[in-house]
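Below you'll find a set of structures to go through.
Read the figures in this text as sums done on the coordinates, not as results from a lab. Please read these numbers as outputs of a predicted model, since none were measured by experiment. Cβ atoms are built from the backbone, for glycine too; each structure is taken alone.
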Structure I
Amino acid sequence: MPASPPMSRASLRTLADARLADARVLLAARRYAAAYFLCGSAVECGLRAACLHAEVEPQTDDLSALVQAAGLGEDLHHLARSNLRFRRHWAVVKDWTPLSRYQQRSAAETADLFQAVADMHSGVLPWVKRYW
């Protein structure tokens with residue numbers, strides 16, 4: 001099977017928003033494992049778009065490494081020091097991995113991750129969107 005062409009920033013931004021919208025629907029339907037996975041996937045897509053904006057094509061799916069690759073490490077550190085809510089949200093989000101698709105998740109874990117990703121005032125995805 002031939003390799004897929006690289007995704008554009010615009011495609012990754014659209015995909016990030018779609019993943020979060022899908023996660024919202026799955027969370028409401030009590031499909032916690034799928035919702036959890038898609039929440040993290042939304043952040044991963046957003047960070048990949050930020051990497052492309054910084055003209056970097058990372059070879060990782062680790063969210064902390066993607067933050068660094070996009071050149072956002074210093075801003076994340078500053079924001080986490082000045083905004084306790086964002087710091088708590090990042091502490092939840094940073095441990096997501098694509099391997100989570102193989103794990104069951106509780107309602108509480110999934111709701112926590114969704115809030116950490118989507119919170120309009122201190123969520124990780126709204127922060128990423130400032131740089132994509």
Structure II
Amino acid sequence: MVLGDMLDLIGQKGRKKKRVETVQELAIGMSIVATAGAALGIMYAPKSGKETREYIKRKVVNTVKTIKKAVRNMTETVKKSTDNAAQKVCDVVDDTDDKFEVINKNVQHGAHELSKDIHKTAESISKGLDKS
């Protein structure tokens with residue numbers, strides 16, 4: 001069970017890395033699209049230079065806001081995933097500690113019982129030898 005939990009955590013690290021890569025790719029992609037849109041807007045704009053500049057400015061500002069919002073949302077998702085993974089690691093460690101304590105008590109009890117059995121057997125053998 002503990003090994004399975006550890007493997008799950010390793011898988012979560014891989015998924016976290018993939019999410020970070022996805023956020024980076026999303027930010028790059030949005031930047032490329034915004035740049036291409038601005039370029040096309042300039043090339044095909046039937047407006048005056050001043051109007052075109054204002055239009056481009058609004059588009060750039062809106063695109064930057066959109067990118068910031070997407071990065072903020074993805075950062076929050078990654079943070080929640082990290083917090084969740086950290087909690088799972090703590091749970092696995094606690095569970096392992098509890099299991100270790102139970103096993104240790106069982107081993108100690110078994111050793112004590114074995115010692116008692118050995119003494120009883122030794123006494124029986126000793127009594128048997130004394131009768132002979």
**Message:** With FRET efficiency 1/(1 + (r/R0)^6) of positions 18 and 50 (r between Cβ atoms, R0 = 41 Å, to 0.05) as the yardstick, tell me which of I, II scores highest.
**Reply:** I
**Message:** On distance in nm of label points 7 Å out along Cα→Cβ at positions 34 and 122, which of the structures labelled I, II is highest?
**Reply:** II
**Message:** Of the structures labelled I, II, one was used to calculate mean count of other Cβ atoms within 10 Å over residues 66-73, giving 12.5. Name it.
**Reply:** II
**Prompt:** Which structure, out of I, II, was Rg and Dmax of the Cα atoms in Å derived from, given a value of 14.1, 48?
**Reply:** I
**Item:** Identity of the structure behind -20500 (criterion: helix-only ellipticity at 222 nm (-39500 (n - 2.57) for each DSSP H run of 4 or more, over all residues; to 500), calculated), options I, II
**Value:** I
**Complete:** If you rank structures I, II by relative contact order in percent (Cα under 8 Å, 6 or more apart), the highest one is II
